[in-house]
Structure I
Amino acid sequence: MTSTAPRRLRIGIGGIGIESSTFCPHRSTTDDFRQTRGQGLLDRYTWTGDDSDLSETVEWVPLLHATSLPGGPVEAESYLILKDELVGRIRAAGPLDGMVYDIHGAMSVVGLVDAEGDLTEAVRAALDAVGTPADPENGRPMMSAAMDLHGNVSRRFADPIDLLTAHRLAPHEDAWETRERAARNLVRCLVEGVRPWRAWVQVPVLLPGEKTSTRLEPAKSLYASLAEIERLPGILDAAMWVGYAWADEPRCQAAIVVTGEDGELAAAEARKLARRYWDARKDFVFVGPTGSAEECVEAAAASSKRPFLISDSGDNPTAGGAGDLAHMLGKLLDHEEIREGRVSAVHPGITDPVAVARCFEAGVGAEVTLSVGGKVDDRHGGPYTLTGTVTGLQRADAWSGRAEGGAYDRGCDMAAVKCGGLTVVLVERRKPFHTLADFTGPAEGGLGVDPRTFDIVVVKIGYLEPELYDMAADWLLALTPGGVDQDLRRLGHHRVERPLYPFDEEAYEDGEGPDLTPVLLTPAKA
């Protein structure tokens with residue numbers, strides 16, 4: 001007896017994600033990427049399991065997912081290794097109805113000017129080659145991209161993709177919700193036979209994430225309006241990208257994409273949203289009070305609010321900084337009260353594998369003199385000579401069998417060194433400190449560093465992630481130098497498309513502004 005039950009959709013999942021500062025001398029390689037395949041890849045998501053409501057509708061096909069802590073541009077050879085594997089796995093998977101394309105959107109690769117454009121064209125060609133189960137020879141699988149709002153959306157990148165969406169919160173507390181939205185939108189279109197229009201427009205504005213946080217206006221209202229737009233009949237999704245400010249490439253600027261069955265309505269809504277973003281460009285402000293490194297340290301030491309957090313924003317590894325600058329270390333020990341121990345401070349996350357190894361050789365309780373930082377990024381001051389006592393050591397394998405500390409953390413050797421009132425946490429490789437667990441480590445084998453017990457906590461970060469935000473009694477954003485300097489004019493962009501705000505602050509002042517007419521991308525045939 002022939003079954004009349006509809007067949008399950010075959011949908012692949014994969015992508016390559018990293019945020020890359022072209023102003024950072026660090027270079028990212030395959031060793032920096034956490035790579036998942038097979039069941040491990042499917043286990044990343046809640047909606048791929050047997051208990052999901054989609055389980056009877058979709059057979060999920062794991063391809064390759066590779067994600068890295070942000071850093072400098074990816075070495076060309078490493079990029080090709082990952083790209084070739086992803087493309088190869090698509091071709092080996094056989095016919096697919098679609099693919100969830102889980103990426104970031106701000107990857108730079110040595111020698112390329114639009115890495116995501118290059119990758120997406122290769123992925124699209126591979127999908128078209130395998131075709132769909134219904135028509136392997138001529139069927140066109142659909143692509144649905146889930147992205148970070150700090151990604152870039154060039155026309156070259158957007159053209160091959162059927163559905164595009166991005167986070168709506170910064171900090172990205174909705175990252176997993178974004179991926180699920182991309183997947184469910186794709187399933188809906190495949191089940192209903194919809195091939196949507198996409199209205200795409202770039203807005204000549206490039207701002208750092210610390211000025212576009214959705215905790216504050218105008219980003220708060222702009223991003224809140226996306227859900228309202230997609231509730232309109234004929235609209236499937238509305239997305240807005242602020243772009244990535246620390247890459248010097250023509251694609252780096254804000255972008256809007258509205259997706260739906262009604263192309264004219266999608267274009268009208270995209271144009272209105274782009275105009276609102278442009279009109280609000282001068283209203284974006286830093287997410288917190290700012291100052292120089294010296295001003296922030298002075299204010300924190302004088303404050304009665306504890307713990308007082310300071311962001312060392314210019315060397316933020318989770319935005320693409322090298323993470324090894326000792327600029328803030330020097331400013332902390334220049335302060336008499338900290339140096340003499342009357343004010344306590346902790347400064348975690350300075351990357352220096354040689355210094356960490358020296359601490360392990362010396363052991364806890366030993367006095368050491370170390371040349372700290374400034375080896376990778378030597379453009380903003382060299383190493384700092386630090387003399388202090390080793391107070392804690394933690395091996396990378398201390399995390400073995402336990403939950404990891406942060407989103408990008410794979411564990412690394414760490415050493416705590418105390419000098420006066422300052423405890424410096426040195427790390428073997430670039431590591432963010434976003435959560436309490438990042439500081440304290442596992443119950444056994446940890447550093448014994450609890451940031452809540454210090455007067456001042458200086459973290460290499462931009463806006464504070466949720467746990468740090470809740471921990472802080474007060475907070476300042478230090479406008480420090482580095483590969484992700486908040487003062488974009490200090491970096492020296494020369495390949496971005498001009499005019500571009502804020503580089504050309506007075507552009508369009510005498511006219512109606514830039515042409516924000518969306519390009520309506522024609523739906524691809526099934």
Structure II
Amino acid sequence: MKKNVNTKSSFNAVPDETKETLVYSKLSLPRKAGILLHITSLPGKYFSGDFGQEAIEFIDFLYNSGHSVWQVLPFTPTSALTKWSPYSSESVFAGNILFISPEKLAEKYRIDAQELKSFKSKPSNRAHFSKALNCRIKLTFKAYQTFLNTQNSIEHTEFEKFCLKENYWLNDYALFVLLKQRFNNSPWFHWPEEFKNRHSATLATFASENHDALMLEKFRQYLFATQWQELKNYAHQLNIEIIGDIPIYCSYNSADVWAHPHLFKLDSDKSMQVIAGVPPDYFSKSGQLWNMPTYQWLNHEKENFNWWVNRIQKNLEWFDKVRLDHFRGFASAWEVPAKASTAEKGQWVKGPGETFLSLLQKKFPDMPFIAEDLGDIDDNVYQLRDKFNLPGMEVLQFAFGKDMPDSPHIPHNHKPKNVVYTGTHDNNTIKGWYKYEINKSTKKRIQRYIGCPVNNKNIHQLFVRMAWASPSQLSIVPVQDILGKGIKSRINNPGTKKNNWTWRLKSLKNLNILAVEIKKAFNAYGRSRN
């Protein structure tokens with residue numbers, strides 16, 4: 001672990017402790033701070049961030065700077081077909097093999113150093129996912145060959161246990177992956193009828209004929225799981241908590257819809273009746289179309305919500321807590337006719353509400369969830385959130401409209417149980433937002449509220465400090481805002497399809513420079529972990 005980094009910082013407004021002693025009253029619960037940074041946004045030598053050394057060094061930075069929480073985006077597979085979005089996956093249970101560390105593979109499975117070197121990339125502030133995936137497909141195949149040829153009974157037993165434990169989703173997922181390859185990457189609803197409709201004899205024959213390839217796909221998931229567990233264990237040793245993210249919907253072209261079509265609103269030919277989205281809002285004047293099927297909640301309820309319970313259980317194996325993305329969909333969801341060109345002419349349709357949340361409370365008594373309660377929210381959503389005492393989200397970028405004094409996002413109205421963010425993965429960076437998205441009136445309100453000169457150079461520091469000073473017991477700041485990055489470092493722009501999800505750090509050097517001063521700030525705001 002790297003400790004006691006003593007270098008120059010831009011977070012230097014806190015007086016030196018030798019000059020002033022500060023006394024703070026303690027809340028009933030600890031005040032914590034975290035950083036939002038996805039795995040692929042880490043630095044790395046193989047075209048994308050992964051579970052390797054740079055992830056360990058980032059955890060060291062969290063520890064050294066006094067952070068207690070690392071928040072990530074969904075861990076499920078991504079693909080070029082969905083522009084690499086982690087919110088549109090071909091499985092809600094599988095792990096993203098892009099996260100697998102080539103160097104860890106090479107160390108454990110004796111991959112030749114020269115071959116590993118041939119996949120290396122130069123430092124970049126953009127991930128190249130196609131190259132990253134190709135690298136990991138080839139290296140995991142090499143690892144599997146070593147695994148098969150090594151008489152390691154302990155690991156073979158562990159792999160068998162993994163396959164048995166995960167069989168409720170793993171076999172369908174492996175079949176789905178291979179059938180996509182068989183049919184030239186076409187979606188399952190364009191496959192021959194016997195495969196599209198899952199004729200049992202046809203699938204059994206295909207599985208028998210492709211046993212080795214199926215086991216390779218399962219082994220890739222085993223590698224993902226074991227590498228992540230090692231990294232998570234390291235974070236826990238340093239008392240770093242991991243918060244994950246569960247998208248409410250899943251992709252139409254997914255193993256889940258293919259295997260469980262009755263759980264989704266599909267026609268008799270399995271085409272989508274309606275699609276999910278949101279009405280016009282802050283991010284889009286015509287709303288958003290997500291091109292994902294919505295749920296047949298009555299069928300979920302008949303099955304005691306088993307699919308959802310398994311999904312949440314899987315995420316709680318990966319993470320300590322999870323954010324329930326688009327929480328308002330559990331109260332009511334915006335459904336749009338499948339052939340609509342915009343989301344404007346949809347309708348609100350009742351969700352599973354208390355029935356579902358009550359079941360979750362029985363299954364997961366600690367209710368380790370954060371409700372993403374942003375967007376077009378009504379009283380029913382707030383009532384559902386509050387009935388189960390779930391923390392919501394407060395986003396500083398939403399605080400400075402004309403309703404500033406009464407906004408739930410303005411710091412003086414923050415609730416201790418909620419989580420405060422400077423912005424989310426869907427927002428611009430603070431610098432990009434201030435420079436390109438808000439008008440002069442909004443800038444005046446910001447300056448009036450903060451009470452000191454505000455400009456393009458210091459806006460991120462002021463907002464980060466505002467988040468840390470908030471009454472909210474947990475503060476999460478995207479790493480771009482910690483570093484003062486501009487619009488080019490935005491990771492996602494909702495409603496657009498180009499240049500999303502690829503941003504990443506070139507190195508951790510500039511973060512490590514800030515560690516000491518961040519820790520001093522946490523001492524001032526009562527967020528210090530140690």
Structure III
Amino acid sequence: MSPSGQRLALPFSHQLLNSQTPGSSMSEAFIELRSIGKQFLGLRALDDVSLTINKGEIHCLAGENGSGKSTLIKIISGVYQPTEGEIIIEGEKVENLSPIESVNRAIQVIYQDFSLFGNLTVAENLALNTELRAKTKLVNWRRVRKLAHEALERLGVDIDLDAEVESLPTSSKQLVAIARALMSDAKLIIMDEPTTALTGKEVETLFRIVRDIQSRGIAILFVSHKMREMLDISERLTVIRNGAKVAEGPTSEFDEASVIRHMTGLDIQIEPFRRARPDASEMPRLKVQGLCLAGDYQDIDMTLHSGEIVGLSGLLGSGRTELALSLFGMLPPESGTVEVDGKPIALQSVQDAIAEGIAYVPEDRLSEGLFMTQSIKRNIIATSLETLAKGGIIDIQRVDRVADETIASMQIATPSAEKQVGELSGGNAQRVVLGRWLLTDAKVLILNGPTVGVDVGSKAEIHKKIRELVDNHGLAVLMISDDVLELAQNCSRVILMHRGRFVDELEGDAIIEDVISDQLKSFT
């Protein structure tokens with residue numbers, strides 16, 4: 001829904017897709033799941049779920065983390081066998097569907113990690129399956145390059161065939177994964193959270209390709225929890241909650257509020273968080289002047305005040321993450337000054353930043369923000385070990401007390417502080433990171449993609465918690481995000497960055513989703 005409550009108009013191409021008549025080929029089922037149930041050690045993950053995906057249809061599967069989406073995908077791809085129910089593919093009942101049988105029946109899954117070989121080139125990744133099926137003893141490199149070139153040409157994209165996949169940006173990796181799926185003559189492509197790490201412009205490119213794939217009669221199961229994207233790209237929508245199907249129908253029958261209600265069972269409404277701009281005479285929590293780092297950003301001037309959430313957005317490569325890393329001491333700036341509460345500080349290391357009250361929550365919690373195999377308790381105290389020690393010896397009782405208090409105050413859903421943090425949902429994992437930094441008496445909190453990869457219910461709770469931290473702890477927050485709705489709902493000011501420079505600043509009534517989106521699009 002738009003801020004005014006009006007249903008957003010869908011693109012003309014989308015309206016055409018929804019106008020297919022029931023008798024057209026588009027309504028012919030490719031796969032039917034009938035009354036599917038799945039149990040793991042007595043726990044029911046899916047309960048009587050039926051789902052039909054038609055040929056040449058873009059069908060969205062929505063649900064919160066833990067709702068059963070991943071289990072359903074794995075049943076379609078043959079990884080899991082259903083405990084109850086039937087699978088019908090192109091009119092034929094399939095018993096004991098295996099991963100190989102699923103692929104042979106033209107089903108391809110593109111997972112969030114894309115399942116590519118990072119140390120192989122683009123050409124090698126694209127041609128690998130074809131070469132393996134051919135069972136050739138010697139690789140014909142000319143044929144490999146030809147196959148790879150043709151695969152990318154089908155998508156209308158140009159990617160260096162000799163580049164190692166691990167060196168590619170996320171959007172290019174995704175295109176390689178899609179091209180590989182098409183090389184297998186897929187009839188159904190399942191995309192699992194395909195836009196999690198993409199910018200708005202990259203999402204537009206992906207949607208163009210998805211619609212082009214659909215025009216060839218290939219079905220797409222688009223798995224997401226992003227409201228606008230679901231409504232934009234899909235013709236039909238199925239929502240599951242707690243392992244059961246709770247809603248299904250043409251996308252035209254849903255709006256953002258109804259999808260959220262079906263996903264969570266709640267009416268989640270968040271009023272925009274606005275603060276009047278602080279008086280010019282008030283000392284800022286963070287003051288940056290003339291900050292420069294050659295090749296990344298230049299001439300950065302910025303102030304953040306206590307109790308304020310300021311947004312920062314820009315296309316990938318704009319320099320926003322490099323600026324954040326500089327403020328956290330990971331990329332020391334070459335020139336310029338930084339002050340915290342009026343005190344000039346040097347930022348030559350992470351330790352310098354932490355000592356001055358600057359905290360940073362990275363976008364990639366899995367690899368940068370958490371010790372995934374360690375307990376929640378150990379993750380919480382990771383940045384506060386010195387203050388929790390007496391004479392160089394860790395005070396275990398105090399550690400236990402601090403961990404329990406943090407879990408309670410941050411409302412982390414867990415039966416025990418000893419549970420591995422990797423077993424938590426994305427929303428609860430983010431709360432662990434936020435709680436950790438509060439123990440350092442942080443004054444400035446830099447959030448890079450604070451709700452990337454979390455579902456709508458957890459996103460609302462995280463936003464609520466950030467607002468509480470600002471109100472109760474006097475934090476100054478810099479929120480870096482590609483999610484324009486997130487910025488519009490939570491920020492009093494939004495700074496736009498392009499090619500290493502601040503180029504605009506929005507505040508008050510100008511902080512509207514469409515305004516921010518239009519500005520970002522103008523940078524391309």
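What follows is calculated from the coordinates using simple rules that are stated; it is not laboratory data. All values derive from a computational prediction rather than experimental measurement. Cβ atoms are built from the backbone, for glycine too; each structure is taken alone.
For distance in nm of label points 7 Å out along Cα→Cβ at positions 57 and 417, the calculated result is 5.1, so let me know which of I, II, III that is.
Comparing all candidates, it corresponds to III.
Which structure, out of I, II, III, was volume of the Cα convex hull per residue in Å³, for residues 121-296 alone calculated from, if the result is 201?
II
Thinking of I, II, III, which structure, once distance in nm of label points 7 Å out along Cα→Cβ at positions 33 and 257 is computed, gives back 2.0?
I
Of structures I, II, III, which gives 20, 51, 27, 2 when P(r) over Cα pairs in 20 Å bins from 0, in percent is computed from the coordinates?
III
Given a value of 29, 23, 14 for semi-axes √(5λ) of the Cα gyration tensor in Å, for residues 265-440 alone, point me to the structure among I, II, III it was derived from.
Clearly, the read-out refers to II.
helix-only ellipticity at 222 nm (-39500 (n - 2.57) for each DSSP H run of 4 or more, over all residues; to 500) was computed and gave -10000; which structure, I, II, III, did it come from?
Clearly, the read-out refers to III.
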